[in-house]
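These are the structures, in structure tokens.
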Structure P
Amino acid sequence: MVVSALLASCSAKGSTGPQLVSRISGTLPAISGASLDGGSLEPADYRGKVVVVNFWNPDCPPCKKEAPALRADWAALRPLGVQFIGVVYVGGSWPDDPNAARAFLRSVRLDYPTIVDEGSTLAREAGIPGIPVTIVADGSGRMRFQILGGVKPGELVGLVSQLSAAG
């Protein structure tokens, strides 16, 4: 099963793991809370924007491997008004270590808002089976795409372009 392969891939050192891009539907859960950079995030900060939400943990090798692709796509899409949000997935075997998450974000130069998903509430509301997972939502707050596994370079730019072409 894809989900079990994905979850197993997060423990394989250096593995990019399997990847599956699929169309999804539903309303993006409200994402809010204290950001790891000391600020805060509220739904009003991204209302009306295309939103890319990346669920990850600093102990997940595929999550670390996808960081350069996230950084490049953030640089390309930020000027277009697309909002990226990081969500540190915790619970189960994934540690809740905000200091490790901050250190990782600094080391890979990811500067979009990132919050910790205490109790995995957001992950459950969004139907996240494991990590890494990235969701792309349209400007009306509808989830449109889900990437199970690490993001590849240019992939988010392509998905956002599909949203723009669809109107």
Structure Q
Amino acid sequence: MHPNEQLIHNFYTSFQRRDGAGMTTCYHPDIIFSDPVFTHLQGSQAGAMWQMFCVRGNDLTVTFANVRADGKTGSAHWEATYTFSKTGRKVHNVIEAAFEFREGKIIRHTDSFNLWKWTRMALGAQGTLLGWLPAVQSAIRKDAGKTLDAFILKRSQE
């Protein structure tokens, strides 16, 4: 197994254990993360996002498969099942991840998933009817950013 493939395995195994600190150790200090909700997180913001998910994901389950990596890039398929806290609705998110590596760490991590499908699960009828609208998706991003900022602020005060 290529060391970068092992790094991806370590990342998701830490996620399965809800070990946000373990996930963060897989990231380069200059990590850039993006997905349809968190479109551009840098450095410690990316690690804080995973730590937030680990801390708040009471019923979170994570599976991963199809991990591939070489000296420069990698990929994985992963799925997360959890209850969306704002609505109490069950979400099963299916994600394709792409990675770039530098100095034995993940320097770029991009997750891709269908945001409209996510809104249908997380928000129910409102997400089904309106979740495809750019304004609704923008509001979801803004709310997620505020939630992450509040999590980071709270952690800094502890």
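None of the figures in this text is laboratory data; all of them are computed from the coordinates on show. Please read all numbers here as calculations on a predicted model, not as lab measurements. Cβ atoms are built from the backbone, for glycine too; each structure is taken alone.
For the set P, Q, ranking by relative contact order in percent (Cα under 8 Å, 6 or more apart) places P highest. Can you spot which of P, Q the value -9500 was calculated from, given it is helix-only ellipticity at 222 nm (-39500 (n - 2.57) for each DSSP H run of 4 or more, over all residues; to 500)? Structure P accounts for this read-out.
I have 21.1 for mean count of other Cβ atoms within 10 Å over residues 57-64, calculated from one of the structures P, Q. Which structure is it? Only one of P, Q returns 21.1 for mean count of other Cβ atoms within 10 Å over residues 57-64, namely P. Computed over structures P, Q, Rg/Rh (Cα atoms, Kirkwood Rh) reaches its largest value in Q.
Given a computed value of 3, 13, 25, 26, 20, 11, 2, 0 for P(r) over Cα pairs in 5 Å bins from 0, in percent, for residues 41-128 alone, which structure among P, Q does it belong to? Structure of origin is P.
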